[in-house]
Structure P
Amino acid sequence: MSAVHFASYSDARARLKDLLDAAERGRTATVRRDKVTAAVVDGERLRHFLSCVCPSRAQVVAEGGGWSVFIPGLPVAADGATFDAAIDEMIDALREYAEDWQDHLLDAPNHKDNWGLVQLVELSTDEQLREWLVGTTS
């Protein structure tokens, strides 16, 4: 099987197994609806790709007897009494940001380009986000 492209939702629905099988194998899989083409991708493949091309750039600073974590350019930061607690709080803050982005920030000019980050957060487990934040992504 090579790439699969469906010209309509009806065509894709009739051959949904082929569409999902192609996505799972990493093949190009698209569905056209009106003037928009949607790509169907395996979630883990997308998560891994995003974690590789979007390094966290998280900065962790020891201050005032605790730890602070922030990502330059993002409105997300966290504090904790220990390094691990600060990272845990950052994971929670990233999840809250992703929820807010999905709810109302996706069209805001200063947030719309964070689509990749939101996809990464939504597709990752807490452990995967921890690895991404501290630079041990595999």
Structure Q
Amino acid sequence: MLNSLLSRLMAPQPARLPEPDARLALAALMVRVARSDGHYAATEVARIDRVLMALNQLSPFAAAGLRTEAEALEAEAPDTVRFTRALKAATAQEDRAALLTALWSVALADGARGDDEDTLLRLVANLLGLTDVESALARQRAAKA
């Protein structure tokens, strides 16, 4: 399954991902955000699991399994640009701000906001077709959650 998703992400124009792959792509992007500062904290892992449970109506066990699969995918995934473009193709415009809020919640979970995380989330917001204002609003929503 991971090889199939990786090959689709590597395509010149990634096709729209089916729902299970879109969930895995988002989970892997959350892992990438959490790892972007060089410290993959337990609080970030827990936040990823909670977000996956909420977004996908998963049990804690299923969310942890999806995250584990996402960790493997993220380690082998192509650059963030292709990864995010594939996720963008799989997500309606009106739902992308919620994705960014989820990503910000992971970045803020460890209580520290690093430059690497800010840079990555700025890139992801742009690739998702969201403005800096929409990203700031997503960050504010994540901070309140």
Response to the item:
Re log10 I(q)/I(0) by the Debye sum over Cα atoms at q = 0.10, 0.22 Å⁻¹: value -0.44, -1.24 computed from one entry in P, Q; matching entry is structure P
Practice prompt. Kindly point out which one of P, Q the value 17 was derived from, the read-out being relative contact order in percent (Cα under 8 Å, 6 or more apart).
Written response: P
Worksheet item: Can you tell which of P, Q yields -13500 when helix-only ellipticity at 222 nm (-39500 (n - 2.57) for each DSSP H run of 4 or more, over all residues; to 500) is derived from it?
Response: P
Worksheet entry | distance in nm of label points 7 Å out along Cα→Cβ at positions 23 and 103 - structure with the largest value, from P, Q | P
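Since every read-out is calculated from the coordinates, none of them should be taken as a lab result. Quantities reported herein were computed from a predicted structural model and do not represent experimental measurements. Cβ atoms are built from the backbone, for glycine too; each structure is taken alone.
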